[in-house]
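Just so you know, all these numbers are worked out from the coordinates, no wet-lab data involved. Everything numeric in this text was worked out from a predicted model, so none of it was measured. Cβ atoms are built from the backbone, for glycine too; each structure is taken alone.
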Structure I
Amino acid sequence: MKKVPVRVDGRELVLSNLDKILYPEDGFTKAEVIDYYSRVAPLLLPHLRGRPLTVKRYPNGVEGAFFFEKNAPEHTPGWVRTARLPAPGSTKNRETIDFAVVDDLPTLVYYANLAALELHVPQWRVSEDGQALAPDTLVFDLDPGAPATIVECCEVALTLREVLRVEGLTALPKTSGNKGMQLYASWDCREEPSAYARRLAQLLEKEHPDQVVSVMAKKARPGKVFIDWSQNNPAKTTVAPYSLRARQRPTVSTPLLWEEVESCEHPDDLVFTAADVLARAEEHGDLFARA
């Protein structure tokens, strides 16, 4: 296993297996994963900073076994920020978990080198001393039930955008990098966010019963868009903007222009790879930047 020592913003790291192919369909290697995350970092890091990290690691690529990881590995460098937080319902019977918090480029590169392809974070941050803060983000996860696709998700997103606008909230859209999409809005803690999101999802289901479903039962979803309001539960995480996804190709959870949502006619219209996202970053900057 060839190891390559590097220095990233003053931190010493050792990269390994850089030529290992993690996305076989595109021949996309670990080196390219690290390069992507390094180059997109100026846009990505603001959406990770202060948020406890959960990753999906694929040490043998997207066609191999994977595992979720919340607890920072034992070999985590001492300079990586961690936050010890309660872990109610932990499958490993832990009382607490030491979450990594990706505040800087060296930490991001460290995780990319672990083949942590997917980066997931909650809708809340931790304080400088590691205490959980109130949610600052509201998210709606739009999940299409076949034969519905992201095209139908876009239709629902446009309706939901108007409902949120009336509520005084500005929605920002992004693809999930998989088959659906999400809408985000800054949250002012007017009420418990999961209950609020559920109420809006039920409203849209009532007004558009042939198009929207707000219940989690799989049997209710075919041909409709499930508005998953539960992502606002403090214990839940959502894939971060600009995170890679573990699909056949290196697709990315990509922030969108509303014009792209309005004009979407085919699922392929909103599929973006790492290379696409870097080009979009040059053109648009961070479409998820908030005023």
Structure II
Amino acid sequence: MSVPPIAFGEGSFESFATHTAYFCCPAWDIKEWRSFDQISLPISDLGFRQGVTAVERLRTYGGTVFCAEQHLLRLRETLRLLKIENGPSTGQLERLIEECLKLNAELVQQTDVGMTIWITAGSAKFDPTWAVHLNAIDHDAVAHRQLHGQPIVITNVVQPPMESWPRQAKVRNRLHYYLADLEAKQVDPDATGMLLDLDGSVTESSLANIAIIREGRLIVPPEKKVLKGVTLGLLRQWADVQGIPCMEAPLMPNELHKAEEILLVGTDTGVWFANNCGQGCEVRQRGAFCRMMQEMLRRSADRPISGV
């Protein structure tokens, strides 16, 4: 079976290709706003040579960046874990996020957008290269997944151990996610591939953190074993508000099959669900907990928890 192409990278929609982005590259003595299609990396940069790049993905709701404070805190932690120094400060990034929205106001007013911040380790001679730019969100795919769900495939790809690099660091080195999605799309073109841990438990995918509902409880993977998802953190808070107990435990594949609901959470799509978790499995419909959390997200997006 042929594998359809996987869409990677930001600015995949034509209208985003030339939006105004901020680019800082000490190696080329650049520090300015410029067209997105004029951003690139020096070959000597460790972001290119070794994939040493911290990244943070945000999005807008109604033209306002959602949970900006939480995302910037996670980015700061990633920089600490990767030992990347001399990058932009949190205050500087807050100002650039606001300015990026203003400079691209016409685009932002037309549709909600994603925003990406990435920071490399630079090189032996130069400080980090970094950028703040927008990226398109496929709103049709988001709406479809929220209503009808998305297939997941539990792949054979094992997540690198925490001794290799901390899973709390959100990085651009995504080879394991790529291979998992490649395997998943051989089963279903719309599927996302779930990574395994060394103990055989399911951790996360390129798109989403995962959680399940079982016997009235929200169960999530141990926090230290997965990326600390901003949306997953909100999900846990909202569950607590609704009096739904939450516990951390390894999610073995058989636990997913027994679950009443399989929740997927991530920045672009928010809260959605797995409608299938393997060939021969019964197709799942959107459950009551998923509906509740989607409504909580809608209300929070109307009154942003943290914006700029």
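Miscellaneous remarks
- Among I, II, which structure scores highest (criterion: FRET efficiency 1/(1 + (r/R0)^6) of positions 44 and 140 (r between Cβ atoms, R0 = 41 Å, to 0.05)): I
- Distance in nm of label points 7 Å out along Cα→Cβ at positions 100 and 156 from the coordinates reads 3.3; which among I, II: I
- Here volume of the Cα convex hull per residue in Å³ is compared for structures I, II. The highest value is that of I.
- When Cα Rg over 2.2 N^0.38 Å, for residues 132-259 alone is computed for each of I, II, the largest belongs to: II
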